[in-house]
Structure P
Amino acid sequence: MQPIEIQMLPCNESANIGDMERITNIVNRVYAASEESLWKHGAARTTVVEIAEFTSRGEIAVARLIGQIVGCVRVRRIDQETGEFGMLAVDDEYQGTGIGRELIRFAEQKCQNEQLRKMQLELLVPRKGSHPAKVILENWYSRIGYYPVYTETVDASIPKLAKLLAIPCKFVVFQKEFR
């Protein structure tokens, strides 16, 4: 496989509608598969407008292979000591090749360079029972150093998102401290 190039999209990249559409499509396809049965039929994880907004704030990093976007992650500061990554997605064709891990490393390094002490992520899971893809993700995040610190209901944190869910869900918030 060719080397993967990972970089933050420049804030002015929001004008490139093709890239915004590509990122949106990757995120929506990946999350539709990994969160099957959690969302109402036809619910989309994100929109081109939302991705463009995140990009304009300097929050979207992409992985490129031979110039084509094959994955993405949203990276942002949430307080004086904590960064967060979310919307981690790798195009179906490239899953299992280490691109997701490299996107997380990139996000962690970016936050460490900004003198942040820890990183966090939110994992959407059913309030009752479990979801096979989410169990795999929980195990993966634990293996790379993340641990659950608290949970919060989707209804309380993002009410507009809760309306799109097919079943009651919660966010498990994971963190990792940098050494």
Structure Q
Amino acid sequence: MLTNRVLILHGWGGSDYPHWQAQLASSLACDYGTVSFPLLDNPHFPTKHRWLEQTKQILAEFKPNTVVCHSLACILWFWLANENAYKIDHLILVSPPSLDTKIETVKSFFPCPLPYSLNALKINFIVSDNDPYMKMDEAQNLANKYNINLEILHDAGHINSDSGFGKWEYMEKLLGRKK
């Protein structure tokens, strides 16, 4: 049986504890899971080129079959999928920002063309109905384009530690870690 190799990719600014991604990485590691939770280059002032190069190297060396993306990492995955850089079994996208975000600090990632495919056999797409970085109609359009189910959390903000998402057992269930 193949071991589930989980790559967790943070968004702009990182996902330090108590963020759900940090707690997920810790939980997986404590349960002897195979997990990589790298700090991407200069997370507070990221550039698409550096993050793409670093992530391609991680993908080649770590060879994950599951990738968990939060926020700007979802856009990073879209860029990787545009290059058809890597195929995985399970992709989890949580709280992507709008594809035409105008925030100066992350401008190198935008606008982001949608890839033909997300290069994953199974996709979970999770958003909040009041995320300040993406409107519900854009999230629904993305879900429709890729024919995937849109999981909508009510009043969950950007689904990060600021909106109360520290330990997130649902994410562990998606990865088959909790019953």
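Each reported figure results from applying straightforward, stated rules to the coordinates on display, with no laboratory input. Predicted model, so just to flag it, every value in this text is computed and none were measured. Cβ atoms are built from the backbone, for glycine too; each structure is taken alone.
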Practice task
Please state which of the structures P, Q yields 15.7, 43 when Rg and Dmax of the Cα atoms in Å is computed from it.
Solution key: P
Practice task
For distance in nm of label points 7 Å out along Cα→Cβ at positions 41 and 57, find whichever of P, Q sits highest and give me its label.
Solution key: P
Handout entry: Comparison of P, Q by FRET efficiency 1/(1 + (r/R0)^6) of positions 73 and 153 (r between Cβ atoms, R0 = 30 Å, to 0.05) - largest value held by
Key = Q
Exercise for the section: Of the structures P, Q, report the one carrying the highest value of mean count of other Cβ atoms within 10 Å over residues 17-24. Expected result: Q
Practice task
Please state which of the structures P, Q yields 1.34 when Cα Rg over 2.2 N^0.38 Å, for residues 89-128 alone is computed from it.
Solution key: Q
